[in-house]
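> Listed below are the structures to be examined.
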Structure 1
Amino acid sequence: MAKKFHIRKGDTVKVLSGNDKGKTGKVLEIIVSKGQAIVEDVKVVTKHNKPSATSPEGGITKTEAPVNLSKLMLIDPATGNATRVGRKLNEKGKLQRYSKKTGEFINNG
């Protein structure tokens, strides 16, 4: 059975701690096995690339590194504020995420 996290790919999140504290960004990827996420413009690191057939010059590139999910908080699309996330059954009897601040369901799209 797959793990269920409070954050999904495509969500907008706020960073709670670390060097990028207070920054917001869109989740690009979730790494389920490590409990981490790659967030747009958060924890940007420089990588040194060796020359190869695809890039003969090599060079230095900037890329996003994974952030632990415990350091991220979902931003409620309805209010624009950070909120904790819970799960409860909707009208159709399906388990769905909801904002604990407003009590409204969060769209999964």
Structure 2
Amino acid sequence: MKPSKVCVEYVRPVRDVLDIINGKWKLPILIASSFGNKRFKELERDVEGITPRMLSKDLRDLEMNPLVIRTVYDTIPASIEYSLSDYGKSLDNVIVALREWGKKHRAKLFTKS
């Protein structure tokens, strides 16, 4: 059976978003970045459990998409900061909605009825 056009119109954009923010670490990196400019080590501390290699890979992906901005400062040694782009900030409502749903879901799971 062929999927309906309306169904495809709903599913395709959601799949596009999931392709960009997929994985265990991208949303936590975006959330940590939403609290202001961060250096690599600050992000590594804020996103508990992430390895430097994975952080580097996901930052490159987020920069390519362009949700994160990488700024290199001409200092000795060079300083690098990461920040959310305006485009990245456009995910704020989505992240807040996920957080609120997650809080309700956790309460449902851990409340004895």
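> Out of 1, 2, which structure matches 16.1 when mean count of other Cβ atoms within 10 Å over residues 60-67 is calculated? Intermediate results must be reported in sequence, preceding the final value.
Numbers: 1: 13.1; 2: 16.1.
The read-out was computed on structure 2.
> A value of 1.00 was derived for FRET efficiency 1/(1 + (r/R0)^6) of positions 4 and 100 (r between Cβ atoms, R0 = 30 Å, to 0.05); which structure in 1, 2 was it taken from? Walk me through the intermediate numbers first.
Working: 1: 1.00; 2: 0.50.
Source structure for this number: 1.
> Consider the structures 1, 2: one of them gives 0 for helix-only ellipticity at 222 nm (-39500 (n - 2.57) for each DSSP H run of 4 or more, over all residues; to 500) as calculated from the coordinates. Say which.
Values: 1: 0; 2: -18500.
Among 1, 2, the structure yielding 0 for helix-only ellipticity at 222 nm (-39500 (n - 2.57) for each DSSP H run of 4 or more, over all residues; to 500) is 1.
> Same structure, new question: To which of 1, 2 does the computed value 2.6 (distance in nm of label points 7 Å out along Cα→Cβ at positions 12 and 36) belong? It would help to have the intermediate numbers written out before the result.
Details: 1: 2.6; 2: 4.3.
It was calculated from structure 1.
Throughout, read-outs are computed from the coordinates displayed, never taken from laboratory work. Model, not experiment: these values are computed from the prediction. Cβ atoms are built from the backbone, for glycine too; each structure is taken alone.
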